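What follows draws every value from the coordinates through simple rules; no lab data is involved. None of these values were measured; they are calculated from a predicted model. Cβ atoms are built from the backbone, for glycine too; each structure is taken alone.
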Structure 1
Amino acid sequence: MCWLCDHPRATRFDYLDHLRDLIAWHGWTVQGVERDRLRPPWAYTIGLTEHGLAELVVTGIPLVPAAALLSDVAAHCLHAKPPEPGERVELVDGPVIEIVEVAEPTIHLVNAVEIYGTRITALQIVHADGRNHWPWEVGYRGIRGGQPVLGMRSHPSADAA
């Protein structure tokens with residue numbers, strides 16, 4: 001259930017205050033967006049902007065593993081050099097990922113915009129499927145609805161990597 005559903009007397013402003021409390025406590029929080037018919041689930045961070053970093057987005061992964069992936073990458077970003085667009089990383093016990101700059105973060109990260117305004121930037125964590133195919137390749141097999149890529153790849157030649 002969603003927080004607003006669990007707090008029926010709460011307002012949208014109460015929810016934003018709840019998010020701010022989570023950010024103050026943890027440094028960031030993860031906002032999940034449930035599957036909607038054919039659209040796959042997706043999730044994004046809120047709070048990395050306060051650290052001078054881009055927020056992170058992942059699409060096409062169920063919400064619990066998406067939150068874990070985003071939290072792992074967010075923690076890394078706070079303690080080491082954040083990934084750059086075009087960079088590919090093979091995660092320990094996870095998929096191979098490629099970082100893509102989100103073209104219009106204000107469209108996709110609604111609650112981050114509510115808190116930080118339109119100055120936010122975002123990076124998408126694009127993941128290969130179980131056979132190491134990418135969503136832009138023939139033969140990619142993701143979940144129903146696929147894995148929407150929210151920006152242009154920085155290094156199309158990275159296919160050889």
Structure 2
Amino acid sequence: MGATGDDLERPDRIVLDLDPDEGVPWAQVVESARAVHAALDDLDLRGFVKATGGKGLHVVIPIEPHADWEKAKAFARDVAARLAAARPERYTTNPLKEARSGRIFLDHLRNSRGATAVAAYSTRTRPGAPVAMPLAWETLDDAPAAPRYGMADLPAEDPWKGFFEVRQRLPA
């Protein structure tokens with residue numbers, strides 16, 4: 001869940017899940033993450049990128065637990081909607097599988113109270129037990145497929161160093 005036990009009614013992170021349709025090239029997923037990163041930069045927000053252990057990426061935005069769930073969800077929805085409106089051939093905000101054909105679903109729905117997203121460094125219940133791996137933005141590349149990380153691939157240095165020290169609020 002996007003909140004800690006300190007305050008369950010106020011999220012302290014927002015997750016934008018880039019969930020590509022089958023056949024969407026990894027390079028497009030990476031480009032999409034960079035587009036989210038740029039959109040956040042325009043709002044003076046810092047986001048962190050994570051391989052999900054599946055076929056997509058998460059962009060995680062740490063925030064001060066100030067806004068309520070509805071504001072956090074509305075913010076995530078608005079960011080996703082702006083990107084989808086600018087590139088409708090590339091993105092959709094419609095969660096239905098048939099609406100994703102050849103596109104990336106910008107899943108903003110993980111930002112409701114009780115909704116979850118895989119935590120960093122979690123193993124997935126998939127063949128090979130891939131790990132949801134935090135990444136540094138500069139390590140994203142145009143590999144032919146989503147990278148699969150295992151426990152043996154844990155980085156020597158934390159690519160999300162400073163994540164918990166980031167102090168930022170959602171724009172009004």
Structure 3
Amino acid sequence: MQLFVEQGYDATTVAQIAERAGLTERTFFRHFADKREVLFSGSAQLAELLVDRVSAAPKGTAPIEAVGAALEAAGALIQERGEWAKRRQDVIAANTELRERELIKLATLASSLADALRARGVKEPSATLTAEAGIAAFKVGFTNWVEQPTRRSLPRLIRQSLDDLRAVTAG
């Protein structure tokens with residue numbers, strides 16, 4: 001991450017990353033397909049956390065509440081790596097290819113959430129709408145967290161985004 005911040009994503013090579021980490025390039029490629037994956041390697045674990053939390057929600061929990069609780073748990077995990085997550089976002093924001101990859105990651109998370117909701121018996125289009133709305137609220141909460149001068153918690157900002165969404169859709 002430090003190299004990406006210092007030099008920019010495009011100017012940073014795998015050889016430099018491996019050297020900074022005290023690894024060989026061969027070892028780097030055992031863990032990552034390419035340098036982009038340094039920024040996105042946790043996506044599968046994040047999807048797993050979201051699905052597990054939605055699946056574990058008590059029976060009768062409203063779909064948006066199950067998704068909200070899952071997103072708050074993800075937010076707490078991301079917040080633990082606060083400065084790293086914020087620097088990561090700066091690197092992504094500065095590169096078109098990485099912004100595209102981030103959108104793909106978010107679409108994949110929405111798809112995973114929708115699958116988890118369908119497994120709970122939520123019908124279409126409600127499962128997809130709920131998952132997509134949840135990811136939209138997550139994106140707004142995350143953006144507010146990254147850009148805020150004060151230190152409000154990411155889970156709280158995600159919840160606030162969901163509450164704001166509820167308010168504007170309630171009429």
field: Structure with the greatest value (metric distance in nm of label points 7 Å out along Cα→Cβ at positions 17 and 121, set 1, 2, 3)
entry: 3
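Can you say which of 1, 2, 3 returns 2.2 when distance in nm of label points 7 Å out along Cα→Cβ at positions 33 and 49 is computed?
Numbers: 1: 1.5; 2: 0.5; 3: 2.2.
Of the options listed, only 3 reproduces it.
Assuming 10, 40, 35, 12, 2, 0 is P(r) over Cα pairs in 10 Å bins from 0, in percent as calculated from a single structure, say which of 1, 2, 3 it is.
Numbers: 1: 10, 40, 35, 12, 2, 0; 2: 10, 39, 38, 12, 0; 3: 10, 35, 32, 17, 6, 0.
Label of the originating structure: 1.
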statement: distance in nm of label points 7 Å out along Cα→Cβ at positions 73 and 89 gets 3.4 when computed on, of labels 1, 2, 3, structure 2
